[in-house]
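Take a look at the structures listed below.
Computed from the coordinates by the stated procedures, all read-outs in this text should not be read as laboratory data. Treat the numbers as computed from the prediction; the structure is a model and nothing was measured. Cβ atoms are built from the backbone, for glycine too; each structure is taken alone.
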Structure I
Amino acid sequence: MPETYRRGIIHCHSYHSYDCVIPIAAYLRLAKKYQLDFIILTDHDTIAGSRELSRAAAKEMPSLEVPIAAEYSTDEGDVIAAFVAEEIKLKTYREFLLAAKGQNALLMLPHPYVFHNSPEMLATDCDLVEVFNSRVSQSKNDQAQQLANSASKPSYVASDAHLARHLPFGIMELQDLGDLRISLVQGERRWVSTSRSSKWATGISQLIKAWKRRDAALATQLVLGGTRALLPKSLK
């Protein structure tokens, strides 16, 4: 019999994140359009988004699997914890690691060479390594692939979407081994879509962050920076 695969996305955000406004309904539309079998929604420091999506999927798309997950900020950088039952509140990396392991979480290392102090150490602790992020430069994605290879860790791709139109920018398929968690760790994998987002995507998410947090200083800095980027070189 031919191998069967599960199609899905990992590492993306919703309005529950401080720098995103994507509604949960957008994920259901995406799942229907691209025939997704799973979505690992990873809002910043909260599992509220994945919980809401899980409840919505249970009503509208019972076949869509939504593990409870989040992207947590630690003093060593961001780490994704998936298949958790409760929120993880501890913020030092070592405390986070103990709490996550206590819940038997599956740990993923997002964008290893962006905002991480010791990606090699983190890769050792994590179960999977992100080797493509649509918001990260090709050189850093190449470094991430080398890290996954050297650490002998399975890999995944991610849109890291903060805008709805970027959600399809990191779709992958996993060999179906009967259980999503086992498939993530042990299954063969293939990339369906790995598109790069525009250089403005990060700026827009930062503007959303400034708006949500009522941070006038950040908003001014971003506007001035964007204006300067549009000026001809002779006026800079």
Structure II
Amino acid sequence: MKGGRMDRHFDEELQNVKGKLVEMAAMVEESITKSLDALKKKNADMAEQIRDIDHKIDKLEMSIEDMCVELIARHQPVGSDLRFLIGAIKMNNDLERMGDHSVNIADCLEYVVAGPQVTQITNIWSMARIVKEMLRESVESFIENDAARAQKVCERDSVVDEMRNETIRILLTYMLEEPEKIGAAIQYLLVAKNLERIADLSTNICEDVIYIAQARVIKHHAEEKKA
């Protein structure tokens, strides 16, 4: 009976880790949404709000990491529980880095607002929509331990890469035709790059979901190399 109570307590602690990760993911999504909204509206005043959210994300990251390390040390889990906690630590780090990329987008605002105006790059907003969907799906696949859903997110990463490349081609055309707007165009290039990195980090989370759920390593095409 004592062992049963301990098992239930450990399960509750794992659920608590999940809850904290969901909370962190919501903050990250809010930060990304605000940074893109500020860019669209050319509102540099919103940048400080995004930095405030990032400070909260940083604090939560440290708290979640401490929780996971303590659970590993105290319970010495094996199998799927150990894979979950290792995955949670990695996801925690990936989410924090997404928050940093959101701040990077906000940092582009000052020059975009002050410099020569570049015609809105509609491709960036389409790219942003897909990136936010990937973030949401990656977190939900982790919470539901859904490897099939995670695999679909991984497959969308190449779509974002192609949209980034298309955005670069559009902006290079602007630079050639209107050299005075090169500075502003570079800021939009940085936005596209940061969005692409957020998509990469969402893919990282999904690769870890597949590892947790199926003990399969698909990073760096590991399975193909074994074959």
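General remarks:
- Read-out semi-axes √(5λ) of the Cα gyration tensor in Å, for residues 33-80 alone, computed value 38, 11, 4, structure in I, II: II
- Entry that produces 24.5 once mean count of other Cβ atoms within 10 Å over residues 9-16 is calculated, selected from I, II: I
- Look at relative contact order in percent (Cα under 8 Å, 6 or more apart) for each of I, II: the largest one is in II.
- Distance in nm of label points 7 Å out along Cα→Cβ at positions 57 and 97 from the coordinates reads 2.9; which among I, II: I
- In this comparison of I, II, the computed figure 15.8 for Kirkwood radius over Cα pairs in Å, for residues 73-160 alone is attributed to II.
- Comparison of I, II - label where mean count of other Cβ atoms within 10 Å over residues 65-72 is highest: I
- With helix-only ellipticity at 222 nm (-39500 (n - 2.57) for each DSSP H run of 4 or more, over all residues; to 500) derived as -11500, matching label from I, II: I
- Read-out Kirkwood radius over Cα pairs in Å, computed value 18.8, structure in I, II: II
- When distance in nm of label points 7 Å out along Cα→Cβ at positions 17 and 201 is calculated for each of structures I, II, structure II gives the greatest result.
- A value of 18.8 for mean count of other Cβ atoms within 10 Å over residues 129-136, calculated from one of I, II, originates in structure II.
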